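Below you'll find a set of structures to go through.
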Structure I
Amino acid sequence: MKTYARMPEVFTNGCGAVLVTEDGRQFLDFLAGIAVSALGHADPDLVAALRDQVGKVVHLSNLFRHPYTEAVATRLCKLTGMGAAFFTNSGTEAMECALKLARKAMHVRGTPHRTSFVAIEGGFHGRTMGAVSLTHNEKYRKPFAPLLDVTWVAPGDVEGLARVLREKQPAALVLEPVQGEGGIRDLGADFLRAARRLCDETGTLLVHDEVQCGCGRTGDFLGAMAHGVTPDVVVLAKPIAAGLPMGACLASAALADTFAPGEHGSTFAGGPLVCRAALVFLQRIEEGGLMANVRERGAQLRMGLEQLQREFPTLVREVRGRGLMLGLRMHHSGKEFQQGLYRAWVMTNLTAGDVIRIVPPYVVTAEQVDMAVSRMREVLSSLPVEVKS
């Protein structure tokens with residue numbers, strides 16, 4: 001189906017933060033499969049683990065145990081402070097689980113009338129009927145209406161959030177601590193802390209969508225950790241299995257037993273192959289120095305982007321983000337800049353209309369960061385400094 005505007009190149013292999021086309025061109029991958037390929041390409045630890053697992057068992061279904069499900073769940077709960085995990089095949093499915101969990105929790109509390117949701121303007125939460133209901137951009141929702149009852153609040157509007165939570169009495173507030181599709185927009189400590197306080201006051205579940213900003217991409221395992229905020233439910237995916245399709249809906253200890261057997265499920269989720277990949281990733285996060293590289297390379301990259309902003313103030317409006325989740329907000333020519341970078345063999349993409357999204361693999365090197373910034377400088381030098389009439 002014609003749902004993707006794909007580039008013409010065919011990529012056949014890669015190594016680390018480099019992807020190679022069938023004719024041998026080497027691209028710096030600063031998109032990482034849209035913030036997915038945390039270990040880059042052809043990581044030897046991942047390759048060895050997956051080869052081993054394919055030779056043992058790939059799929060069992062969740063009716064039977066294998067050695068890795070509980071190991072991954074235990075590590076995730078330890079890293080996040082949550083109490084239980086439900087595995088999915090994607091971030092969208094993890095969000096669907098969170099929405100069902102919120103409604104079931106309201107039933108358990110004796111408030112089944114609390115069925116609506118509150119979300120943040122600019123947020124993106126997925127493409128299924130429930131998840132797309134929470135996604136703010138109307139073009140994603142309009143063709144599929146009617147959807148869930150959702151009320152949106154502007155980022156930073158604490159008074160508006162307080163009013164909506166008290167008036168609507170929703171099942172949950174859903175937000176991204178750092179919005180990805182919304183333009184690498186950090187909601188900030190004050191708003192996140194206020195959201196936590198207001199959810200406590202109104203009996204609303206707080207759901208953090210950390211599909212893009214979680215699993216270490218901002219320099220902390222969860223994007224909200226830098227601000228000392230813990231949600232009731234957190235949704236993860238993208239890098240969690242280092243490129244294999246996997247997501248997780250994590251619930252606090254108080255919500256861990258909300259679902260009864262048979263109330264939610266998935267045929268493929270949490271299988272041996274993806275869990276084995278997740279263990280490789282999580283071990284590197286906890287023991288392999290991966291988080292240190294995210295912080296160091298993120299600081300280096302941000303410094304380079306801020307220098308570009310100083311050099312090209314009529315083109316670059318703002319540097320956004322944390323860790324290796326960064327964005328260049330442009331005054332104009334965002335699309336031209338992104339296309340120019342691609343012609344210079346640097347993969348990025350344009351989000352929210354004017355923000356170049358830069359989310360390289362966690363294994364990116366200092367030399368590759370310098371090379372990417374240098375190519376960005378060359379492309380910026382070729383762009384018009386004023387908007388064409």
Structure II
Amino acid sequence: MRGAVEYQLIDADEHYYEPDDCFTRHIEARFRDETIRVRRDGDGLGRVFLRGRRTFMSVMPGDYASAPGALEGLFAGEVADGFTHREVINARDYPAFTARRDRLALMDEQGVQAAIMLPTLGVAVEYDLRSDVALAYASLRAFNRWLEEDWGYGADGRIFGVPMLSLLDVDRALAELHRVIAAGARLVHLCPGPAGARSPADPVFDPFWATVAEAGVPVVFHVSNSGYQHFYGTHWSENPDNPSHLQSPLQWALCNTERPVVDTFIALTLHNLFGRHPDVRILSIENGSSWLKPLFKTVDKAAALGRRGPMLGGPLPPRPSEALAGHLWVCPFPEDDVTGLIGAIGADHVLFGSDYPHPEGLREPRDFAGRLEGCDAAITRQVLRGNTAALLGLPDHTPALAN
């Protein structure tokens with residue numbers, strides 16, 4: 001059964017599981033022993049190390065994962081026993097989760113024309129690398145070169161890998177930005193949260209934002225390890241060294257999920273990024289959307305209350321929320337109020353994302369269509385393919401699905 005629509009989908013949130021050598025295959029020789037490495041012991045699990053120490057993502061996430069959509073009920077409120085693995089799989093037993101050719105065949109079966117493809121391990125490493133800027137950029141360059149080789153940036157119009165960038169150093173960021181754009185990248189990724197001790201909208205980063213704006217390359221903020229457990233959770237009696245699978249309930253509430261991205265979008269707005277760079281486009285992927293309406297109120301109220309204070313990025317417009325809404329595209333969680341999000345930001349700024357094949361997402365990408373019941377056909381098509389097609393520079397015409 002094909003689901004409620006008879007056209008191919010364009011998915012704004014899909015993932016691969018990385019191989020052990022994603023950081024080492026193309027690393028420069030002088031960094032080879034320093035970068036993110038995977039060691040395997042007798043139990044078959046790949047343990048992730050940086051300079052001999054375990055990282056935030058302590059085990060290769062594909063080695064012991066729940067099946068696609070296995071945790072969907074947890075977030076829809078149907079189960080209450082926490083973030084535990086169900087229907088455990090090893091991604092290496094599923095070639096479509098680790099290899100491009102097999103993924104394309106699966107996309108054909110699922111009725112997915114194209115997908116934005118994001119990391120699983122790769123979004124969790126920047127904070128661990130922050131103390132050595134040269135190593136951080138060497139590692140991200142190596143990862144991006146692996147990504148170009150194994151998945152690509154969408155030259156075929158189907159799989160759009162997203163290179164990982166960082167604002168730890170503006171000159172190094174620009175060098176890698178120019179390189180990946182020349183290699184064909186249609187999007188780039190930044191980790192939510194502060195860039196070192198700076199706002200990502202600090203004018204010192206204007207050359208980066210001017211470059212993505214001129215190139216027409218949207219910037220993706222996907223849920224990541226933003227380091228909040230270190231510089232924020234420690235003020236709330238929490239152990240900052242808990243790995244990803246042992247984060248406490250308070251760490252999930254205060255240090256992960258939506259807080260880093262909400263703080264980031266507040267900073268981008270109130271530090272006037274959009275006033276200085278009106279062609280910048282921002283994508284929020286796998287951060288949910290329940291925070292959006294309160295955020296609009298927050299930035300407008302804060303701008304009014306702080307109107308006599310210093311303004312890092314220049315004077316703000318009367319309603320900063322409108323500037324944010326005009327530059328932001330949001331991919332909601334499947335359990336979110338999607339029609340409410342459409343009412344808050346407009347149908348042309350809402351993206352469909354399945355999170356496939358992660359357990360928190362959907363069992364099948366087309367299952368998202370049920371979240372749009374009650375929307376007219378034009379809006380449904382916008383969300384399920386048209387908006388992401390426009391961001392990727394793809395035409396919005398598609399052949400009907402085969403019977």
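Of structures I, II, which gives 21.8 when mean count of other Cβ atoms within 10 Å over residues 29-36 is computed from the coordinates? Clearly, the read-out refers to I.
helix-only ellipticity at 222 nm (-39500 (n - 2.57) for each DSSP H run of 4 or more, over all residues; to 500) was computed and gave -11500; which structure, I, II, did it come from?
Values: I: -11500; II: -9000.
Working through the options, I get structure I.
A value of 1.23 for Cα Rg over 2.2 N^0.38 Å, for residues 69-156 alone, calculated from one of I, II, originates in structure I. Across the set I, II, distance in nm of label points 7 Å out along Cα→Cβ at positions 125 and 325 reaches its highest value in structure II. Structures I, II were shown, and distance in nm of label points 7 Å out along Cα→Cβ at positions 21 and 373 at 4.9 was computed from II. Which structure, out of I, II, was mean count of other Cβ atoms within 10 Å over residues 53-60 calculated from, if the result is 18.8? For mean count of other Cβ atoms within 10 Å over residues 53-60, the value 18.8 is produced by structure II.
Mean count of other Cβ atoms within 10 Å over residues 181-188 computed as 18.6: which structure among I, II? Working through the options, I get structure II.
None of the figures in this text is laboratory data; all of them are computed from the coordinates on show. What you see is a predicted model; the values in this text were computed from it and never measured. Cβ atoms are built from the backbone, for glycine too; each structure is taken alone.
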